[in-house]
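Take a look at these structures.
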Structure 1
C-alpha cells in the first residue's frame, strides 16, 4: 500500500496547462474519494481533480486498471482486457479539460481490420469502416445484403444520436427523466433485440451474426439486448478501433500519470473495508490497512453489489438495496486463456471472432440454461500483429476468451473444469489457425469466473455487472448518485450507461456533473 501524490500544476506551469484557478476556487477545500481504479474510476477522478477537488483513488489491487489489469510473464505482456478502444474523443476530453493532450501520455494506434470474423467452414469476413472494403466483404457472402446493410447503418446512426450523443452522458436520477427519453426510444423500437433488428435488414445468417455480436463485448445477449445497442456499429464506423501502444494497461497508466500530474493521490494495494455513514451522509472511508479519511464526496467504481452489500453494510440503505440488486439479472462471466507462442503470425488479425457451429443455441446455453457447452465462439486477441512490443522478439502474445455463465447459474468447480476448457479452446484454435499450437506455447495461464469474483469482488463472477437489457437500463440501472445517501455516487458498468470503455467513461462524465453541482451548491450554502 502506498500513496503517490502528484504535482499541483498552476496555469503558469506547463505553458498555461493545469487546473483553471477560477473553477478551482469554487471547490476550494473540497475532497472526494473514488473507490476502484478502473476506467470509470480513473475518468471520474481526473474530472474531479481537474476541477480542483482534492481527489484520492483507493484501489484494492497492486496495480490500477480494474478489468484493465495486466501481467508480465516470461517477457510477455498480457492485458486482462478490455482490448477494444473506441470513441477516442471521450478519452481525449479527459486531458483537454486542463489544456493537455492525451498524446503526452498515450500513443493510440489504428487497428485494421477492426475484426476478422471466421466460421467453421473457413469463411472469413473482415470488418472495418472502409466502405468499399466492407461492401465487398458483404457482397462476398450475400450481394443482396449490401442494400440491407445500408439501411441498418441508417438505423444505427439514428440510435447513436438518441442513445449515445443525447443520453449517454446524462444521469437518470428520477423516473421522470426516463419518461422524457421514452418517446425517442419507442420510435427507435428499443423493445426489439439487436439480433431481431439486424435480421429485419440482413438475410444471410453469417452477416446477422457479424452485425449483432457486439453486444457480447459489453455483456449482453444479442437476442435480448435492446436494439439501441446497435449504436456500437456507428460508434466504430465514425471513430474507428484503436490500440494503445504497450497494451490497454498503458492507457490506464497514462490516465494515472495525468491524474497525479494534476495533484491527485493514488492509494494502491489497500482495499476499502467500509464506507461509514451517518444518517444520509457518507462520512469516512476505511481500508483494510486501517487507514481512514473523511471526504465530502465518495464514489464507487467497485462492483455494484459489493458497493452496497459490503462497503455500505453498516447502513440500512446498503442492506436494503443489496437485496434489491440480488433480484436483478447479471451478465455472464468469461473464461480467458492467455498464452505466448513461438513465432510471428502476420496472417492472424489483431481481433478475431471464431464463431462456433451454433449462435442462438450457444447464447441460450450461456444466458438461460447455465451449462458449459461443448462448442463455443472464441474472441481471439493477437496484439503483437499491431504492436510487437507485447512479446519478446520472434514471439507473439495472445488471449482467447469465451463467455460462460456466471457462478450463480453455473456453480462448477473451476479448478477442475478450467484445465479441460483451456485445452478445448487451444485445440480449436489449433484446428482452425495454428496446427502445432501446443508445441509452440512458451507460457500460458487462465482466468476464470472465480478469479473475477476474488480479484474484482464481482458478484457471482459476472464480468460486466448488470445485464444490459431494457428493463435494467437508464433509470432502471444503478443511479449515478444514490437515492438515499446523498453524497455517495456510482461510476462504471453497474450504472448508466453500462459496460465497455465508452460506457464507463460516459458514466464518469455523468457522475462528475452531479458531484460538481452538489459540491458547488454546498460551497455557497
Structure 2
C-alpha cells in the first residue's frame, strides 16, 4: 500500500487511491448542497432528466438480466457449489441470516412505501380511473413488481460474485477482485490493483453512498412526520436534520460494535417489530380483505411479471415508468454494492442455490405480506370508510403510515413501535453500509471495528453519509433523494454486468460439482 500521510494516520491497510478518489466524488456534493442547495437541485434535476429519458431502457433490461442469470445459476448443477470449502457449514442460522439480509436490503424503504405506494397508485393509477376497486387491485400488483424478485435479484448480481470469490477462491472482498480474479500474470488478483480495478471500487463506494442516503433521508422524513403527528413536535428540515444527527451517532456506534453483536441483534429486533406490527394489523385490521388482497396480489404478480418485464413502457405509460419503475430499479442497483457485499459477508458456507433462492424469494414474500397487511388496511379504510388518507398522502408521502395508524386502536403504542422500527432500520442499513464502504476503502483487507484504522474509517464514512443525507433533504427533500439514487446507480450498472460475466466464466472453469 502507499505510504502517504493518510496511510500513516489511518493505517497500513488503507487503499489511499480508493479512499481519496471516493471522498473526492462524494464530498463536493456535501459542500455544494450546504452552500448552494438551489444549484445542486438544478444540476441534479438536469442529470435526472437525461438519464431517465435516454437510459431508462438500460435500467429496465439490466435488472431483468440479473434475475434471469441468478435463477439460471441456482437451478443449474453449479447451484450445488458451496460458498466456501466443500465441507463448510453456514456461519449463521436461517433466522439470523434472514433478519440481517432483510434489514440491510429492504428495511426503511419498505416501512416508508408499504402504505404510501399502494395508496398513491390506488388514487392515481398508471392506467384507468383512480379510487376504484380495479385501481386498488392494480396498486398491489405494482407494489409486488417493484418490491419482489427484481429487487433481490439485483442484490444477488453483486452478492453472489463477492461471496464466491471471497470464500471459494480466497480473494479479498472487493468488487475489483471479482472482476480480476486471475490478475495480469501469475499473481492472483493482481488486476484489482490496476487503474481500472481502483476505479471499479470507487464506483462501488459512489453507488453505495448515493443509494444509502436515499433511504436514510426517507427514514428521517418519516420519523420527523411521526414525531410531529404523534407528539406534536415541529416538522420541517430543522427537525429532520436533528433526527439524522442523532441517528448518525447511533449507527456509527452500532457499526463499531461489529456484525455479530450490534448488527445481528438490531436485525433480529427489526424482524420482531415487523412481525408484531403485522400481527396487529391482521387482528385489528380487515383480516378477510387482507387475505383476499394477498391472494389476488400474488396471482396478479405471477401472471403479470413476464409482460411487465418485457416492455419499456409499463401499462402503456412511459412517463409513469420513468418516474416509478426506473427509479426503483436504479435504487436497487445503487444499493447493490453494499447490500451485496453485506449479504456475501454473512453467507459463508451456503450453496449457490441456497444463496440465490433464499435471497430472492424469502424477503420478497415477506415484503409483499407486510405491505398487503398495512397497505391493504389503508386502502380498505378508503374504500369502505372514506378515511381521507389519499388527501393526506398527496400532501405528504411520509405521513401515510401514521395517518393510517391514527384510524386504529392503541395509536400511541403503535406510533411508538413504528418510530422505533424506523429508527432501528435506519441504524441497521447505515451501519451495514458504513462497514462495507470501510472495507472497500482497505482493498478488502480490513475496515472492520477490530482495528484502529477500521474504527477511523467507520466514523469518517458514517459522518459523511449523515452529512449528505442532511444536504439532500435541505436541497430538495424526497425528489432530491430519488435523484441521487438514479445518478449514483448509472455507472455501476456496467460493473454489475461484468461481475456476472466474470462469475459465470470462473464457474465454468471450476467445473460442475460431482453429484
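We did not get these values from a lab; they are worked out from the coordinates using the rules stated. These numbers come from a predicted model, not from an experiment. Cβ atoms are built from the backbone, for glycine too; each structure is taken alone.
Name the one structure among 1, 2 that helix-only ellipticity at 222 nm (-39500 (n - 2.57) for each DSSP H run of 4 or more, over all residues; to 500) of -26000 was derived from.
Here the read-out was taken from 2.
Please state which of the structures 1, 2 yields 2.4 when distance in nm of label points 7 Å out along Cα→Cβ at positions 253 and 493 is computed from it.
1
For structures 1, 2, which has the highest computed value of FRET efficiency 1/(1 + (r/R0)^6) of positions 285 and 413 (r between Cβ atoms, R0 = 35 Å, to 0.05)?
Going through 1, 2 one by one, FRET efficiency 1/(1 + (r/R0)^6) of positions 285 and 413 (r between Cβ atoms, R0 = 35 Å, to 0.05) peaks for structure 2.
Comparing relative contact order in percent (Cα under 8 Å, 6 or more apart) across 1, 2, which structure shows the greatest value?
When relative contact order in percent (Cα under 8 Å, 6 or more apart) is computed for each of 1, 2, structure 2 gives the biggest number.
Distance in nm of label points 7 Å out along Cα→Cβ at positions 37 and 221 was computed and gave 1.3; which structure, 1, 2, did it come from?
It was calculated from structure 2.
Work out the source of 64 here, i.e. which of 1, 2 gives that when percent of Cα pairs over 24 Å apart, for residues 133-380 alone is computed.
Here the read-out was taken from 1.
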